[in-house]
Structure 1
Amino acid sequence: MAIPKTEWIWHNGQFVKWDDANVHITTHALHYGSSVFEGLRSYAAKAGPAILGLDPHVQRLFDSCRVLRMDLPYTQDQISSAIIETVLRNGLNACYIRPLAYKGTGTITLDARKAQTEFAIMAFDFGSLMGADGLENGVDVMVSSWRRMAPDTHAGMTKAGGNYVNSGFVTMEANDLGYMEGITLDVNGHVSEGSGENIFAVYRGAIYTPPVGASILLGVNRSYIIALAREMGYEVREETFPREMLYVADELFFTGTAVEVTPIRSVDRIKIGNGSCGPITKRIQDQFFGIINGAIPDTHGWMTLVK
């Protein structure tokens, strides 16, 4: 999926033209993955463009930077304002937003603290990652041969650029074998997450999702779906579960900024439920999209109007 070019990128405190937002070849993040990023969406709501989960995404960005010992020269309010302004400056409505903190030039050693911290924000048009058909009818996925990192190897809670080398292996394997996505297991063989999505399983009336100890990223949309499901009266259990539970689940679905709420219709060519979007997934989908599009009141304060 190519990145559609827009006019402006916020880079180190000022707006520059898209083609002028460059980095030097000695940039530390190019060599060692010393970067932190976020992914947000703005939606075309009834009241105008609105960003989903602005505050928790920016908070997670700062949390990730803290773990990586990466000091940002901006406050959370400054970053939030710059994100909004980037959407406005580019005249965007529904779009994807990518804030990126990274270690620039300054050292060739592994200690990234000796390099300067730089920051950029880009925004551009971006449809559903797995397509409209995937949102409606579900996608075919596999259990990847690649495991998620052990908790004492990488900091899985952070959205660090270096962590996504693992995600790239998962995605390439799935694509080469004809699947839309791969599901990873953690170091103990329990279900973890997709290459860039959290996963939920509906099993015997309850909804299961792996806990933070299963080497997952604590997704912002994940927390929203848990809240919605509990408000609807469903039991949501954040606990580990084995690979085989994927095959016998009544329903499965991914959540995340890019995939939103996408049902899974098969795992390793085993049909899940009726092989399409299940009734509980559909009900959660409808509530989620109703809120972000403005058809249902945003009583949670998840949306930030771009104005």
Structure 2
Amino acid sequence: MDRANTLVTIFGGSGFLGTQLVQLLAREGYRIRVAVRRPDLAGHLKPLGSVGQIQPIQANIRNADSVMRAVKGSAIVVNLVGIRFERGRQQFRAVQTMGAKTVAEAAARAGAEVLVHLSAIGADEASVSGYARSKALGEADVLAALPRAVIIRPSILFGPGDDFFNMHAGLARLFPVLPLIGGKSRFQPIYVGDAAEAMLAAIQGKVKTGKIYEIGGPEVLTHRQIVERVLAETQRHNPLIPVPTAIAKLMALPFAILPSPLLTADQVDLLQKDNVVSEEAIRDKRTLAAFGVTPTPLEAILPGYLWRFRKNGQFDRQPA
């Protein structure tokens, strides 16, 4: 494939993972079309490539016509669009199920050679979480529209700008005591750069198509252990108070009305479940190893961005 003449359309390419992937694709020489609802907010992507190599355009995956325009002429389509909470027309089913189907069907009609779709570990049609159900239903629709698609389910992503470790660090700075929801649930945090490398490998045909891959980092930690790791990195000593599910959902009510909620009832449900690579995926070799990516440990990345949550920022040295 002549990369300089190969067009890649990335839906949701201006976000946390998308920015990493756009940078990798630009280095590889691809032409990149970044399909987002607000192209005016995607200007930070252009300097990642040469002049004219990266072009943000307007598209909304709830609008089939805009999606079709976005994929026109593209040999490769990537869908990274997802939402953490529902607002107005941005509903789980509309975005992560119907939107995923719209992108896959448009990619098929456009004759795209490759479709890589981002899902999430924990996707399950029978889940009590609307987020998890919509992800699973979206996967099914993607494979029905384009059976050769590659679906990637990551565990929680970490890295500068993440919304998990930064959120916990921010809460520790604001509140003397931290509520702990689902403290025994297990997670397998994966570095955002590793997830982007896996997606690049899928784009370049280095894994079998028509499969669902689950990717996680080198450590499996409980939610409690993750919060304790954050506290250690930020040199804080907030007590952790376990909170039952019912009380956590009551706590979520006032937070849910914020423009960007710190907690919703659906997230409380998600926090009750393990978020790790399944034994089935390990047995079938549908993990990060299939992409040829060596996972990056937390300790190699967290100190590089959580220092700002210490009392004196960069002037607080880590204890020996």
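Every number in this text was worked out from the coordinates using simple rules, so none of it is lab data. Remember, it's a predicted structure, so these values are computed and weren't measured experimentally. Cβ atoms are built from the backbone, for glycine too; each structure is taken alone.
Which structure, out of 1, 2, was FRET efficiency 1/(1 + (r/R0)^6) of positions 45 and 213 (r between Cβ atoms, R0 = 30 Å, to 0.05) derived from, given a value of 0.75? Walk me through the intermediate numbers first.
On the way: 1: 0.25; 2: 0.75.
Clearly, the read-out refers to 2.
Once distance in nm of label points 7 Å out along Cα→Cβ at positions 61 and 133 is calculated for every structure in 1, 2, which label goes with the largest value?
Answer by largest value of distance in nm of label points 7 Å out along Cα→Cβ at positions 61 and 133: 1.
Assign the value 3.3, calculated as distance in nm of label points 7 Å out along Cα→Cβ at positions 85 and 149, to the correct structure from 1, 2.
Going through each structure in turn, the value belongs to 1.
Taking Cα extents along the principal axes in Å from the coordinates of each of 1, 2, which one would give 54, 46, 31? Mind showing how you got there, number by number?
Numbers: 1: 54, 46, 31; 2: 55, 42, 42.
The correct label is 1.
If mean count of other Cβ atoms within 10 Å over residues 245-252 computes to 19.4, which of 1, 2 did it come from?
Numbers: 1: 19.4; 2: 15.5.
Only structure 1 yields this read-out.
Looking just at FRET efficiency 1/(1 + (r/R0)^6) of positions 101 and 189 (r between Cβ atoms, R0 = 30 Å, to 0.05), which of the labels 1, 2 belongs to the structure with the highest value? Could the numbers behind the result be given before it?
On the way: 1: 0.35; 2: 0.55.
Across 1, 2, FRET efficiency 1/(1 + (r/R0)^6) of positions 101 and 189 (r between Cβ atoms, R0 = 30 Å, to 0.05) peaks for 2.
Who wins on distance in nm of label points 7 Å out along Cα→Cβ at positions 13 and 277 among 1, 2, i.e. which is largest? Spell out each step's value before the answer.
On the way: 1: 4.7; 2: 2.8.
Structure 1 comes out on top.
Of the structures labelled 1, 2, one was used to calculate mean count of other Cβ atoms within 10 Å over residues 69-76, giving 20.2. Name it.
On the way: 1: 13.9; 2: 20.2.
The read-out was computed on structure 2.
Quick check: 16 is what I get for relative contact order in percent (Cα under 8 Å, 6 or more apart), calculated from one of 1, 2. Which structure matches? Present the calculation step by step, with values, prior to reporting the outcome.
Values: 1: 20; 2: 16.
Considering all the candidates, the number was obtained from 2.
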